[in-house]
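Asker: In what follows, structures are represented as structure tokens.
Bear in mind that the values in this text are calculations on the coordinates, not laboratory data. Remember, predicted model here, so these are calculated numbers, not experimental data. Cβ atoms are built from the backbone, for glycine too; each structure is taken alone.
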Structure P
Amino acid sequence: MALYNDTVMENFLHPKNVGELENPDGTGVYGSPVCGDMMQIQIKVDNDIITDAKFKTFGCGSAIASSSMATSMIIGKTVEEALELTNKQIINELGGLPPVKIHCSVLADKAIKNAIYDYAMKNGKKYAALEGYDPEADEDEDEHGEAEE
């Protein structure tokens, strides 16, 4: 257990925002072919502010902790602020992840962007951060799922 700090363990053992939203405004799903982890993140948006977020994750403890932290980080933020969230910020809030588990934070980052993309498409919204965004693309990842800066 020494691989994981107390914050990661807390978010794994007692994750926040688990479940599904009734009538979500956006749903994002993202998975990693490298490790088999899958994340679904759903958001509720009111006046361009994310008022709620829930996740369901099939994966390891780092994936669950990353989902928990990421959803907590976007609640109360504007959609544009949430689009600025990076996997490195998720890792920092968790107090770090082992290098082999960095891809878990990338999954959370991509699932959030996919949920916002879904929301934007359903509502005819345009956000600069989504210009040219492809929810199916893996351009941010190398073969180990580590994000580039």
Structure Q
Amino acid sequence: MATIKTDDVFSIASFDPSKLAESFREFAEKGAQQSKDAYAKLKTAGEEAGKTLEATVQTAQAGTVEIGLKAIDVLRVNAETSLSHMEALLGVKSVAEFVELQTSFLRKQAELAVDQAKSMQETTKQVAEKLAKPSKEAAEKAMASFKVA
């Protein structure tokens, strides 16, 4: 069985300060490079997030205008229909004619309301899809970068 001499293990003569300095320098350089890489990734992610936010805000603004114009169109059609009905009511000569005119108007208004609701729903759906698209693409890109890393 071999015996280890304790004075050799703890000997100061085996300590080389130049190797320690070189190891420390390599460690510091590696840490600095990792910090630079992390900063570059963070900077890129921040820029992409800013672009995504900007695209989302622009899409939201355009979508709001589109929905607003659709609502104005609905109001215009309803007002025109109501005014036309009022004019028709002025020419009524009997109760039966009034009831027929009123029933017809209400049926047309119900059909129109359903069509307008479908149209608004479709427009809102399209705007929501456009609004979600930049965020969805950014999330997919981020997830892909995590899979690569």
Structure R
Amino acid sequence: MPSRTRKFRGLRTHGRGIKAGRGAGKQGGRGNAGLHKYKFKSMLIYAPDHFGRHGFKRPPETAHTPTSLNVGDLDGFVPILEAAGALSRDGEAFVADLTKAGVERLLGKGSSERSWKVIVAHASRHAREKVAVVSADAGKPTAASPSP
């Protein structure tokens, strides 16, 4: 019995029609080929958002990222505070004006060995529990250590 290939020798298309069997001819190209031409209608039905730009990306120069510092990093930040003239003592506690040092937010990760009073624009709830925070704009204590 002859092989299938041998059987079709002499026949121009080997039983496949005119373009079938030559790459991706019968299916109209591979992948997304033809979505703006002969597969346009299927693109409108199954992938209407395939073409064009979508969404919005803010330019990085317009986005403001506040400078932040963790409570656990306050002890290591002492030389920088001294250089900025933002560190003083109030009895046992260190008083740090983080706004002078360019820090806008105090976050609550870690812990400090020293007692701190911190002047900062914004402090997280956990930071307020760990140190005495004074609001930078009002100058009034907003935090949580009980006063006698």
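Asker: helix-only ellipticity at 222 nm (-39500 (n - 2.57) for each DSSP H run of 4 or more, over all residues; to 500) was computed and gave -11500; which structure, P, Q, R, did it come from?
Answerer: For helix-only ellipticity at 222 nm (-39500 (n - 2.57) for each DSSP H run of 4 or more, over all residues; to 500), the value -11500 is produced by structure P.
Asker: Out of P, Q, R, which has the highest value for distance in nm of label points 7 Å out along Cα→Cβ at positions 41 and 73?
Answerer: Working: P: 0.8; Q: 4.8; R: 6.1.
With respect to distance in nm of label points 7 Å out along Cα→Cβ at positions 41 and 73, the highest-scoring structure among P, Q, R is R.
Asker: Tell me which of P, Q, R gives 6, 23, 26, 17, 13, 10, 4, 1 when you compute P(r) over Cα pairs in 5 Å bins from 0, in percent, for residues 25-64 alone. Kindly include the intermediate steps, with their values, before the conclusion.
Answerer: Details: P: 6, 23, 26, 17, 13, 10, 4, 1; Q: 6, 23, 13, 14, 10, 9, 8, 6, 6, 3, 2, 1; R: 6, 18, 21, 15, 9, 8, 7, 9, 5, 2, 1.
Structure P accounts for this read-out.
Asker: Something else: When you work out relative contact order in percent (Cα under 8 Å, 6 or more apart) for each of the structures P, Q, R, which one comes out largest?
Answerer: Largest calculated value belongs to Q.
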